[in-house]
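In the part that follows, the structures are each spelled out as C-alpha cells.
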Structure I
C-alpha cells in the first residue's frame, strides 16, 4: 500500500442542543473537531481534489484530509458552514436532490448560494435509498438523475458522488463511473489511501456518541484500519439481511 493514510471525516446533521438521533452532532463538538483538523496541519481538500491527489501522486507523503457532509440538512448552512468559513476550511456537501426545499433540509437557493471554491457540492441520489437493494435500472436513475439536477442548479455536472448509507457493490461502482462522476465515496469507517477504490473511497463517520478525542486519533492516522480491497464478507451478509427485511415489509 503506497502513500500515507488519509482520514475523510463524514458528518450529517448539526444541532445546538442534545442530539435526538445518532447521526447528529452538536455544534460545539463540530467546532472542536474542526479545530483538531487545523491543529493536525493536514492539507485539507475537497473530496474531488483529494481523490485527484491520491490518484495522480500516489507516492506523495503530504498529510491530507477532507471534511464531508451527507444528505443536505438545513443545519449545514446555519451552523456548519459558518464554522468552516471562520477557519478557511474547504468541505464537500453531498446532496440528496429530492429533499431540497423539504422541511429541515437545504433549499435550492441555499445550494446555489453556498457552492464555490471552498464548498464542493456532490450528488447523493434523489431519494437516499440503499442502492444495492434496487433493480439496476432504478439505481442508475437515482444516480444519474441526481447528477442532472445538480448540473441544472449549478451550471456544471458534479464531479463527486456519495452512496447513501455507504451501500454499494461493484456493479453500482461501474454505474457511477458510467454516469460521468470522477469519484465516489462510501463509508467503510476506515482510512483512505492511494490504493483505495476511487469509486468507493473510505470515510470515517462522526456520530453523536463518537468518543471525544477519536477524531484527533483519526487525524493522527490511527484507531482506524486502512481501507481494504473488494467487499468484506460481513458486508455481503448484511446486504442479504437488509434484502430479507425489505421483503418482509
Structure II
C-alpha cells in the first residue's frame, strides 16, 4: 500500500516534468503527507482536454453516491487489479484519472519485533507521478463540494519486494497523456499501465521512525540511518481496517 509520501520539489521542476499550466497553489514542501489531507495532483478536465492543471485533492476517495465523507478515510488506496469491479472506483477509472506528485513514498517492513520505515524514491532523485483516480462528491446535508482522490497500487518490482508486497503504480512520463485523457476509455490498455514497470529504477533507504507520527515534518524524515532503536515513542504507522475498496495489510 501507500500510506505516506513526500513532495518537496520546486514549482520549476513540476512544470518541466509534468507540463502543467495555470496557477500554482503555493504548496510548501511536505515530508510526511498522510491520508485525509489535501495532496498535489495533476489532472485534465473534459472541457479543456489539452491543459494539465494542478489540483489539491482530498486524499481518500469519496464516491459520488456516499452519504458522508467519512467513507473517504478507508479509500486512500485502490488495488489496480480490481478497479473495474469495485463500485467505489470503477466510474472514476473510466474517465477521472490523475497524477499524484511525489518525490518518494514510505513503506514499513514488518518483522517479529517491529515495523521499520523505508523511504522509497527514484534512483535519479527526480519527482515522479503515481497513478490516481479522482471523484466529486456533493454533501447531501449542505451541498458543499469535495474533490477527492485515491492512489492505485500494484505488485512491487523486484528491487523493493522484500520491503512490502504492494507499491503505488508509478507511471512513466510517456504514459501521462494516455492516463490523464478523460476521453480514453480503453480499459484494456489502461490495465496494462497498472502492471509493475521494470523500467522504473527505485532506491530504498532506511529512515527514522519519526515518520510514524504524521505531525512530524521536515527533511530529517528522509535522511538515511544505519541503526534505529527497536522501540520509539511515536505513533505506529497507519494500518487501515479491511473494507470494500480498501487495501488491508
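We did not get these values from a lab; they are worked out from the coordinates using the rules stated. Since we're looking at a predicted model, the values are computed, not measured. Cβ atoms are built from the backbone, for glycine too; each structure is taken alone.
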Value 0.95 of FRET efficiency 1/(1 + (r/R0)^6) of positions 104 and 176 (r between Cβ atoms, R0 = 30 Å, to 0.05) was derived from the coordinates of, among I, II, structure II
With Rg/Rh (Cα atoms, Kirkwood Rh), for residues 16-55 alone derived as 1.01, matching label from I, II: II
Starting from the value -2500: which structure in I, II was helix-only ellipticity at 222 nm (-39500 (n - 2.57) for each DSSP H run of 4 or more, over all residues; to 500) calculated from? II
Taking distance in nm of label points 7 Å out along Cα→Cβ at positions 96 and 136 from the coordinates of each of I, II, which one would give 2.6? I
Quick check for you: by distance in nm of label points 7 Å out along Cα→Cβ at positions 192 and 224, which of I, II is greatest? II
